[in-house]
Structure 1
Amino acid sequence: MRVETDGAVYLFNARPMTAIRLRRDGSHLRRDGEPLALLSWPDPVIGQGMELLLLVREDGLPTTRFTSNVRLIERGPA
């Protein structure tokens, strides 16, 4: 699934349960472009932000990431 928010594009892959964030403005933040383990599958809604539970830290503690508002949802393979 591909989800476009106001600030980024997220590519979600259900089989390995991963998420990749790509910034829309071309800037690069820590771990952008890397597949991160996704602990719960998102249910994006146009006009609302998403709450993602990811394994970002090397110590294994989960990270909650809140996105900007969803603009576009493309279902199917990422």
Structure 2
Amino acid sequence: MEVNFAKTLLQGRHYTELSDEEILSGSRSLLEGWMSGDHGMERPKLYDHYALLLVALIRKNAELEARIADLEGRVS
């Protein structure tokens, strides 16, 4: 079975309706299933599918950087 990365994550919703945690968790599950051979993935264009994952990772990275800066500010 081949799955469509974005459609599977979105399930008919707009991307703004998904939390970063939901995107990251769903992406991990889909990619691990693909890597283990449980299912195939449609060959997407980056901007059509993996942009969801990249945006969630970028936001998560920014959140973690802000938390680190806050912690560093407390130590100084």
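The table for this structure:
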read-out	value
Answer label among 1, 2 for the case where relative contact order in percent (Cα under 8 Å, 6 or more apart), calculated from the coordinates, equals 43	2
When mean count of other Cβ atoms within 10 Å over residues 9-16 is computed for each of 1, 2, the largest belongs to	1
Structure from which 0.93 was derived, Rg/Rh (Cα atoms, Kirkwood Rh), options 1, 2	1
Computed 16.8 for mean count of other Cβ atoms within 10 Å over residues 1-8 - originating structure among 1, 2	1
Which entry (1, 2) yields the derived value 0 for helix-only ellipticity at 222 nm (-39500 (n - 2.57) for each DSSP H run of 4 or more, over all residues; to 500)	1
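A short reminder: the numbers here are calculations on the coordinates, not readings from a lab. Small disclaimer: the values here were computed from a predicted structure and weren't measured. Cβ atoms are built from the backbone, for glycine too; each structure is taken alone.
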